[in-house]
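Read-outs throughout are calculated quantities, based only on the coordinates presented, and are distinct from any laboratory measurement. Every value quoted in this text rests on a predicted model; they were computed, and no experiment measured them. Cβ atoms are built from the backbone, for glycine too; each structure is taken alone.
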Structure P
């Protein structure tokens, strides 16, 4: 009798272990799609081309971004309302949510994965939190001028050495924060870098930070290896002599296209993609496209650059062949294309079409649709391979 009971116990333990094993999964092929109108996200599987879960109650996601923990299990979602939500991708649940500002437009995660920083419009500044607990660690107001005015913060990125770098839209400044001691960070300020920096980008190796300028044609370049050399101008006067069009949506630099030694940059108020030689930091060409670029992103192997556009051309995507520097194909995924994201090795790209309530998945070799998934007003698409990339 005892022998039979022991056998039943062993079999039960074996079956339970098998069930547990069958429910285990990695996170490397997962991602998040923002559903901006409903304050929710879809957790998606890029291998199965499917939605595996929905998470609700994430606040105002009309302008939202996502960063991932080092192990790619947790997504930190920054909402427009100043909320930060820590979401467990495996349990599809909100671990914690904090309200930290009145108007926020994104954030970054530190090199060691222990800190997340939020860039805020209101009140202007940067707040830094523990990734484990979401407790506030540092608060850096973006004050400037003799009267201590507060500036909107834009272009926040992570940099090596547990640094964060950001721009002050109203103050025309770039700040570099060293958070080696997160409770007592040191801030280095670079003044008069150009009019109205609107977004920022850090090169994949973490060396150069570039701020796009809305108030004038050009960009501000800071070498983080040699910050004492100060800020330099690149692409100065790139729109000189051309008539600017009304800007319906600001370009985004966070998804910049880097292919080899060249960067492909959305121009402001022009139907062009600018090519920047990152060895010389001089213009190396221009590509005419179908509208005012918003996102310009490169396929991971650097063979293609995909471009979406502001209104009224926001139903289109231009696919640029990098070798010929010409548009090789124009696609129309749907109304109001807001974002694109390549799978880690670039065999597919996921595209959000907000006003058609769908996500369109393309094969990047054939440029044909693979699948269409329903979504409620989808916008940003963020895959977990970002966890291992500087500036993402």
Structure Q
């Protein structure tokens, strides 16, 4: 086997043929090569190769062919690669593939109307996605009530545990501090009028009607809603959801239904607990800072809070639980197939859930005040 390399040329009219022979590898000493910038003049229109005498090759030959190809392209010479080995042709094809860069936006600062249009289109598309997702959830619950929905009972039990007992420590801490803060701020103002005892009314009504349900929902949005989005988004990336559909399992029944049901069931219980912890935080301020008798504070709280106030918070909590689970599952199921998409879906789930919670709370507050509850 020849251990030398050579590169010769032959001409036939306007066709230039390059003859590669010997061993074109990195361990062989470089051979003499013609000056292709001078040789590939405009007199030639086609460049061909002959490798019948080629014994072996590696990346060295690819580098040489790439250099020749670039020079030929500058001279507008057509290249016929049929004479090259099949492996070299495939590798040259790969080297010519360039990563397509995203189109550059020359207008980095769109106009006002363009900005309005882009956001309107995005809002319309998001609304359609939510409407479609809502329809799929209703169909999933319809299959559940008719006994045709399939999911693992142990998954449902785990989600109940995760949404309930596992969330109690953080809900307890935040609700207690919220009640503590409300009582402290209220006491500063009420002391000016000698109405310290009404701190119990302030804390009790605020926690049962508004802050108990809202704070529990916001906590669950950041804790469990984000987890739902991350779990389902990761399953999208790993193609696990596609695998479920391939096995004949409905992904909504198997993944979304138990999560949403668990959240809707546990949110009212967390809200009641948050109400009690908030009232307890106000109780500490009233008894320790305002020197209100514990019995008097308790009686004032009982007189101020009626069943209607508790029911208002419970009704809100059911819808808040639905919103948290809805946003988490929606962003997770519609997630892209990359790590960056999972992060964006998780962030979007939390932000969207909190915004919807605040908007829903304002609507409920206006409605309940309108009907006198």
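Here volume of the Cα convex hull per residue in Å³, for residues 130-185 alone was derived from just one of the structures P, Q, and that gives 94; the source is P. If percent of Cα pairs over 15 Å apart, for residues 202-265 alone is computed to be 63, which of P, Q is the source? Among P, Q, the structure yielding 63 for percent of Cα pairs over 15 Å apart, for residues 202-265 alone is Q.
Assuming -21000 is helix-only ellipticity at 222 nm (-39500 (n - 2.57) for each DSSP H run of 4 or more, over all residues; to 500) as calculated from a single structure, say which of P, Q it is. Label of the source structure: Q.
When semi-axes √(5λ) of the Cα gyration tensor in Å, for residues 82-121 alone is computed for each of P, Q, which one produces 19, 15, 7? Computed on structure P. In terms of FRET efficiency 1/(1 + (r/R0)^6) of positions 114 and 330 (r between Cβ atoms, R0 = 30 Å, to 0.05), the structure with the greatest value among P, Q is Q. If log10 I(q)/I(0) by the Debye sum over Cα atoms at q = 0.14, 0.15, 0.21, 0.26 Å⁻¹, for residues 90-153 alone is calculated from each of P, Q, which structure is the one that comes out at -0.73, -0.74, -0.95, -1.07? Matching structure: Q.
Once Rg/Rh (Cα atoms, Kirkwood Rh) is computed for every structure in P, Q, the highest value turns out to be that of Q. For the read-out relative contact order in percent (Cα under 8 Å, 6 or more apart), a value of 17 was computed from one structure; give its label from P, Q. Label of the source structure: Q.
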